[in-house]
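Q: These notes open a run of structures that come right after.
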Structure 1
Amino acid sequence: MVWYSEQAKIYTRLAEKIAKNTESKVPSPLDIQDLRNWGKQCADSLLKQEI
């Protein structure tokens, strides 16, 4: 019997889920304004966490 680390078990389960996945989605790129808004929201969220 082979013993694996807990991390190896997690990655094995993740790989199995990826291999079995039949739903495929192609992401669409963000335009520059959407990208700026996303970045601002992330920065604001991080700043709130530090307060």
Structure 2
Amino acid sequence: MKLVFAAFLLDRCLKYCNICCDKCHCVPSGTYGNKDECPCYRDLKNSKGTSKCP
């Protein structure tokens, strides 16, 4: 069950990463904490007001 959930999270993460990349035409370097490199990527919000991009 854990493996299925992990696969779901990875698929969801890749989906939103690709949406953000297509819209902003840039992706911050590294895995976390460099969102200031790409303000469009950093500033995209979902309907709850939290970051849309992983």
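Every number in this text was worked out from the coordinates using simple rules, so none of it is lab data. Bear in mind the structure is a predicted one, so any value in this text is a computation, not a measurement. Cβ atoms are built from the backbone, for glycine too; each structure is taken alone.
Q: Looking just at Rg/Rh (Cα atoms, Kirkwood Rh), which of the labels 1, 2 belongs to the structure with the highest value?
A: 1
Q: Figure out for me which of the structures 1, 2 the number -22500 belongs to, where helix-only ellipticity at 222 nm (-39500 (n - 2.57) for each DSSP H run of 4 or more, over all residues; to 500) was derived from the coordinates.
A: Value -22500 for helix-only ellipticity at 222 nm (-39500 (n - 2.57) for each DSSP H run of 4 or more, over all residues; to 500) corresponds to 1 out of 1, 2.
Q: Using distance in nm of label points 7 Å out along Cα→Cβ at positions 13 and 37, single out the structure from 1, 2 with the greatest value.
A: When distance in nm of label points 7 Å out along Cα→Cβ at positions 13 and 37 is calculated for 1, 2, structure 1 comes out on top.
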